[in-house]
Structure 1
Amino acid sequence: MAVKDMFSEDRVKFDLKASTKGEVLDELISVLVDTGKVTDKETFKNAVLKREEEFSTGIGMGIAIPHGKSNAVKEASIVFGLSKAGIDYESMDDKPAHLFFLIAVPEESSDVHLRALSEISRKLMHTETREGIFNATSFEEFIKAFE
């Protein structure tokens, strides 16, 4: 599955309400539950939090890529969220995160999340990609900036 195909219009939020790391995870996971990609919010959230305990997925440059592998995930998916204000996500550069890519994969999937992490990270190294995503107001603009 191509990383681009893991996104969908109903899993993109350009106006996150969250103001904390916990709230942003709740808000993004709710999108996965509402769109039928995750069957149990708490089970999946625990998988994501377990991963966050190892080290924060706030990679810097205003980006966070939380992810989890769980049997509560029906299909590999990514939900994107944007916070114009920024959220303290315990990022490596101690700066707030604005762009959130929550990757959800089923327990039995092999390296899908690693490929997604790698591709997202690679694309977001470019300032113009980050700016394009930050300024996107539609799914089409988001995908165009991501590509």
Structure 2
Amino acid sequence: MEVKASTFLTREQQLQIRDAIKEAEGETSGEIRVHIENSLTGNVLDRAAWIFNKIGMHATDNRNGVLFYLTLRSKEFAIIGDGGINAKVPENFWDETRKVIQEYFKKGEYAAGLVEGILMAGRELKLHFPHKKEDTNELPDEISFDDAEHTEKL
């Protein structure tokens, strides 16, 4: 039986990822999302960019959203940062983050890899977009999936 995107990670792993997002976002105005899909047609970066816009990440006040996108069948992933954060991070930051995540993924440690990548992104966001008193959480922290009608609140 094929694993669906929404059941790829256990509930506990989903909670770990959500908690990492909350921790990372607690120190920045940046927004971090994770999206998992069953399959991919085309280029992983193109699809990730399309999802980025579809789930509203391009509409943050400071253009400092970061998307971690995974597709299960083709075993590909991408990290997409919006213009505000991309203008600030070192040139190789996303490549380095991707390498760290990939090492976890090679061992089958998908949740741990996502958590580490999220926390790395959070530290970088904090440097350039520190949390201010008036900041609000602009986007949900839950993982989104392509095979679910809605994202279950954890």
For this session: For the read-out mean count of other Cβ atoms within 10 Å over residues 65-72, a value of 20.9 was computed from one structure; give its label from 1, 2.
Result: 1
Exercise. With Kirkwood radius over Cα pairs in Å, for residues 41-104 alone computed per structure, which member of 1, 2 shows the largest figure?
Worked result: 2
Seminar exercise, completed: Comparing mean projected area of the Cα convex hull in nm² across structures 1, 2, the largest value goes to 2
Exercise. Can you tell which of 1, 2 yields 36 when relative contact order in percent (Cα under 8 Å, 6 or more apart) is derived from it?
Worked result: 2
Exercise. If distance in nm of label points 7 Å out along Cα→Cβ at positions 73 and 121 is computed to be 2.4, which of 1, 2 is the source?
Worked result: 2
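Taken together, the values in this text are just the output of simple stated rules run on the coordinates, not laboratory data. What you see is a predicted model; the values in this text were computed from it and never measured. Cβ atoms are built from the backbone, for glycine too; each structure is taken alone.
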